[in-house]
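*Asks:* Listed after this line are the structures, all set down as structure tokens.
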Structure P
Amino acid sequence: MKERTIQNGILVAFSTAFAGEAIWWKNDTGTGKSMDGKRVIRFGLKGSPDILGCYQGRFIGVGVKTPTCSQEESQKRFQKVFGKSGGIYIVARSPEAAVAEVRKRFASLAA
């Protein structure tokens, strides 16, 4: 399964699981070409999570990976800084795992 398919599944699962309580959006990064094809255009922040959101006043980043894929070093660095600055960062490999991990993190905050 491709990361993009998993991302879309997570967004659908989040819209159901956290309906009316959170906001989520894709955070695409990468490169493309200008309309004339002469220039490379870079967009997004390297290492940033695939999905961003806000839930119960906390900023959340979700790095999406296939079952066999691992994080790049830039993603690990971003995750570390994101957490140090008060954000919650998870790595998810399926929609079900993403919902479960967000719920788990917020349950531990409430305890």
Structure Q
Amino acid sequence: MEQHKENVALKTSNDLDEETLFVVSQTFKALGDPTRIRILNLLFEGEYAVNDIAETLQLKQSTVSHQLRFLKNLRLVKFRREGTTLFYSHDDDHVMSVLKLAIEHACHN
């Protein structure tokens, strides 16, 4: 009985706070969308302008911009400005590692 109380106390102290739960769930939401996966996979190679992403992935520019805004809000991508052009690249090595592992897993099954 005492061991059970200790386990419950330990579990409670290891429980995730609301902010952590939200960020993790939003990260998996981001990785749950095929278009966002395609964009992030492309950004493995380096930085791209919105037009280049749209052309390479055969998507509408508005679709790419919308998805990049979602990814930027989660800090999964970042951008730099050169004149009037924004160049995007990935911004979270941890999430990119998870994505790469998931892709490798899917390719080997």
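The numbers here are math on the coordinates, done by the rules we state, and not lab data. Values in this document were obtained by computation on a predicted structure and should not be read as measured data. Cβ atoms are built from the backbone, for glycine too; each structure is taken alone.
*Asks:* Between structures P, Q, where is mean count of other Cβ atoms within 10 Å over residues 45-52 highest?
*Replies:* Ranking P, Q on mean count of other Cβ atoms within 10 Å over residues 45-52, first place is P.
*Asks:* Between structures P, Q, where is FRET efficiency 1/(1 + (r/R0)^6) of positions 37 and 93 (r between Cβ atoms, R0 = 25 Å, to 0.05) highest?
*Replies:* Comparing P, Q, the top value of FRET efficiency 1/(1 + (r/R0)^6) of positions 37 and 93 (r between Cβ atoms, R0 = 25 Å, to 0.05) belongs to Q.
*Asks:* Out of P, Q, choose the structure whose coordinates give helix-only ellipticity at 222 nm (-39500 (n - 2.57) for each DSSP H run of 4 or more, over all residues; to 500) equal to -20500 when calculated.
*Replies:* Working: P: -12500; Q: -20500.
Of the structures listed, the value fits Q.
*Asks:* Please state which of the structures P, Q yields 65, 35, 20 when Cα extents along the principal axes in Å is computed from it. List each step's numbers first, then the result.
*Replies:* Values: P: 54, 29, 28; Q: 65, 35, 20.
Of the options listed, only Q reproduces it.
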